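Every number in this text was worked out from the coordinates using simple rules, so none of it is lab data. On a predicted model such as this, the values are computed, not experimentally measured, just so you know. Cβ atoms are built from the backbone, for glycine too; each structure is taken alone.
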Structure 1
């Protein structure tokens, strides 16, 4: 039994935010940001738009492309670290919005690895034989939690949502998966005042502890050490070589990380599929957005093998080898 890809979808905000938006932080913001990250612009939601709204758009897009009714979905997993609220699950809101009355719904948070974690979970549920059709959505609205005085983090992120519908089949789809975490380094990526450890208060807001914090240099070192090993592990688990992989979709975090991986593994840059320059780091949405865009454009075709990878807070990381 395999989990195969039936359709993809996307939810993309209308508002385009170019690097010049951050001119108040640094002189010649466009060149400063682009040279360090590879980002030219990103999308931000309007104040009234929540994560579930983007997730709903992506879900409806995937259902339409699949030619399916929402009632055919057995389970909805929303991968996010920016839920609409601490309870209930954002997935429950999406379930209502799309009318998936026969599904059960829950959220999954592994920060920027959330989508890969959720796809791995969906794959396991399908392989168990208990469920046949799952909707996985990666959605985040980091514009809501950024510290706009922190030039090291706020220009990196954008908002977005991506969705995949996975179905049971006897034909290969998801070939191999790897998901891992290292909780000893959880302090490297946090929103310090956002839960029971340090509830939001007037004091924490004044200190901006209710906003995103990241040890950028340490995260860079983590990613450049871990991703090459992750590639080797996934390929070995599948019993193939790296030459048998047609395209790689890395988490869209920073072009310097991707360049480093390309050189270290000897993988030509054209085999990496990217949208980082136009969307920035969309967290849980990033990998799925690249997959969706390249399927719709025809770059990805039936029979292609695609290696998707995520890494982020937790620390967490993982990969999915998918045959289209």
Structure 2
């Protein structure tokens, strides 16, 4: 049994593609994920509740991947016979596009078109032509790439039929502020740009309660104090509100993708994504206040080093 929509998140439109300002990330639904995750992997009933709550809150898309453990299968089971949540999935890193997509479809139990991304920019040379065939056959409504760095983004922007990009950014990350890059993105009104890692895998919300990789505790504490000062100065409700309002203030950002281990977390994130973003002047105030952070902190792939 489905329930009526409780609230409607802002919808961003690119051509015929419509996406809510919040996309539900689902890595947490299929595996242990996030340095600040204390809830663990939710059980099947919790997964079903999270997805139903997402639909009621006006979330248009869930974001998953072949590499997210049991995520696709659990989404498929919970949404069996329903298509009121659209699905974005990613090809297995280094995998063949056709084989990976067939496995995704079987797990998700979806026959209609998906949004399909390459999980790594490194797979563009071998996989982009095959992904374009998926688009032209109607199996995908958009194709794109999940990138890790501005260099990767510059590399993929000229790809034919590129319609979707996912990238990591947060309030401490200045790598994406190069005027040449923002101009290139602004020129692509057709391009959906979804931002992941809004909370830096939970570090920015946890604050001083957890160790920050590659950053001494004294420096962590100083950054958290500056963030809390900005929260007060800008009239936001918390660091999570500041993080989401900052990202959605960029004209080239379509949506933020944020995961949740509980329905309550999802409700909070949906409320934040529905609020008014920072103004350009407020965003500049944030940038003037916060120090530059080491690349080893900003890139979770380096945390285990």
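Quick rundown of the values:
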read-out	value
Which of 1, 2 leads on mean count of other Cβ atoms within 10 Å over residues 107-114, largest value	1
Origin of the value 0.7, where distance in nm of label points 7 Å out along Cα→Cβ at positions 171 and 227 was derived from one of 1, 2	2
Per relative contact order in percent (Cα under 8 Å, 6 or more apart), the highest-valued of structures 1, 2	1
Answer label among 1, 2 for the case where P(r) over Cα pairs in 10 Å bins from 0, in percent, for residues 139-194 alone, calculated from the coordinates, equals 15, 30, 31, 18, 6, 0	1
Structures 1, 2, by mean count of other Cβ atoms within 10 Å over residues 67-74: label with the highest value	2
Entry that produces -11500 once helix-only ellipticity at 222 nm (-39500 (n - 2.57) for each DSSP H run of 4 or more, over all residues; to 500) is calculated, selected from 1, 2	2
